[in-house]
Structure I
């Protein structure tokens, strides 16, 4: 029995409610549960009207992906040569660009997989673009692993496009086509293409940091005391008077004036071209006393101290991590325990450590390790929606599901 036929038979047995039916792969089963909870039916025709041309162009310009297109196209050239479709979508699952032959584009059109259409799980069910956005990892969806019946003739592999310098997810790269022609190697191809794009982004940011350094050097020659020159993302270009961190967490809404930096304390911010001069002031060690994780809408963390406060948006994965740590209290969580909380898999320690490292760039000394926990000076709380079912709706993390079901 071919792998494609196996996925179709598994789908039929599971979705028909057959007793004792063996389910699909765990990541596919988790996606099906999310899609079902969102109210989508296997027999739906989930077409979403595409964006208007003006909105499509605005999203392309805002995505930060356009300069990467030549690199992405080169990395997936074998897929294009074999007749597959290459798609780049933004973080909202909207298809921004499509590359491929006229034939495969016509077949994609028949599915509603058009430029400007929305391919999140909530819109069209389990698919590589939408599921990769939820999991934050490369994923391949084959034929019958799609939730919606009309998509089961299609196969796709996608990987998130991340900017390691900023920590932002920019969108998703997808290779897809008729399921009979899809190949397991496409998953590795999109993953490698995404990593190469990340290298290009870091190189561009380093050039910008070098330029900031050259501009700022004459300006800071007369500065006395401790100072930092950082780019808009908090990466250090210059420093004086102390051994600086490679990066500091800046407030989400950065503005000139007094502010407080995690682990560094009070500072005076002065704008520079594409960066900031931060003069560190004397009262640098006033402890932060409050942290609030707000999960009512877009995940948000608010940090407050005796005389300063800041807030930052969180990615869904960082919201799950911080939720686990807040609920753990002083006991904290090991990497294996966080793997269970996020993925129901204690072996996912490499992924957990990488995500915690990114979260620590934001929280600084508020987040401790061995085990991972919030600092003892922090009083933390969680704000949840009145309707617990609306809590991080795209998440299937056990720690989130537990809070949804809590009284």
Structure II
């Protein structure tokens, strides 16, 4: 293992030299976080404006793909610079860090739902098996066997990050074979019924089937490798950009909620939404097209001077903490809608408090002197981000 993950070719040294963050990736991740908060509150009117209404994929594909990108930049550089032992140690610590956040959110969710439903004389819905399951219910949650619907993405990330050393070694020595194996596992997950881990909460499989979703994580890692080798850019092929825009346009026509907006239905096909659990090919291709268009759009660097995008970028730089807060705020939003209804006043309160709290946390972490300097921007840069990123 030490030999497999030790420093090697000049091609891979570019990953080690990529010390600055890719700010466009942080913007995409910030957008994904905003959509995750809104989409996790059923009945939220802002749901009409999230990514899932404008294409065949949504924030989850972006979040997992960009997690693969960030893992390659951070941990690939660690393997390259510090060697296998230090890299493995960082990954173990990060997995433990993610696990602590997951368990903290799980316990806070169970306590909140138990107290809230008891106070308002409501019946817990999806969490009843865990709340009333005693020690067995808690044990399943602590071992990640039971996953509430709002807490099912971090377990996936923990598994994928634990597999990252093998992904890194594969990309370093046999990149095409590694990509082919990952694609084969994804294809098998789509073709073989039951190829999934079990969620003990409902007896079904994981909502994000790790055998399928590993592929989009691996593609994100490959994207980081390509961009590092090309000094932070992707090859902009005019024909590919045009093809991506055609795919995105057709996906928009298919996915847009025309009836909800009181418009004639322009969807070209009568079809159900593509399967999310096994990451259907349509969702995967749409997510790839969206990321390619954004990351080859050089004009986005200039737009980063705008304050709103700078704030969204700030969210993406502190994704774990912001995601955890957003998850808990979305829980309170769902409970508030269930107890008080989803009238405009409740909608306004839930969304204003949620979005403002996410931005406030990100800005507070940005100013935290205890965080590494590379994770923060100077005060002036926070107001007027540099174009060269």
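Of structures I, II, which gives 2.0 when distance in nm of label points 7 Å out along Cα→Cβ at positions 124 and 140 is computed from the coordinates?
Numbers: I: 2.0; II: 1.2.
The structure behind it is I.
Of structures I, II, which gives -20500 when helix-only ellipticity at 222 nm (-39500 (n - 2.57) for each DSSP H run of 4 or more, over all residues; to 500) is computed from the coordinates?
Checking each candidate, the match is II.
Going by distance in nm of label points 7 Å out along Cα→Cβ at positions 60 and 172, which of structures I, II comes out largest?
Biggest value here belongs to II.
Quick one: relative contact order in percent (Cα under 8 Å, 6 or more apart) came out at 28 when computed from one of I, II, so which one is it?
Here the read-out was taken from II.
Given that Cα extents along the principal axes in Å, for residues 68-187 alone, derived from a single structure, equals 59, 33, 23, which label among I, II identifies that structure?
Details: I: 38, 31, 26; II: 59, 33, 23.
The value was obtained from structure II.
Quick check: 72, 50, 36 is what I get for Cα extents along the principal axes in Å, calculated from one of I, II. Which structure matches?
Details: I: 72, 50, 36; II: 64, 51, 50.
It was calculated from structure I.
Bear in mind these aren't lab numbers, they're just calculated from the coordinates by the rules spelled out. In this text, all values refer to a predicted model and were calculated from it rather than measured experimentally. Cβ atoms are built from the backbone, for glycine too; each structure is taken alone.
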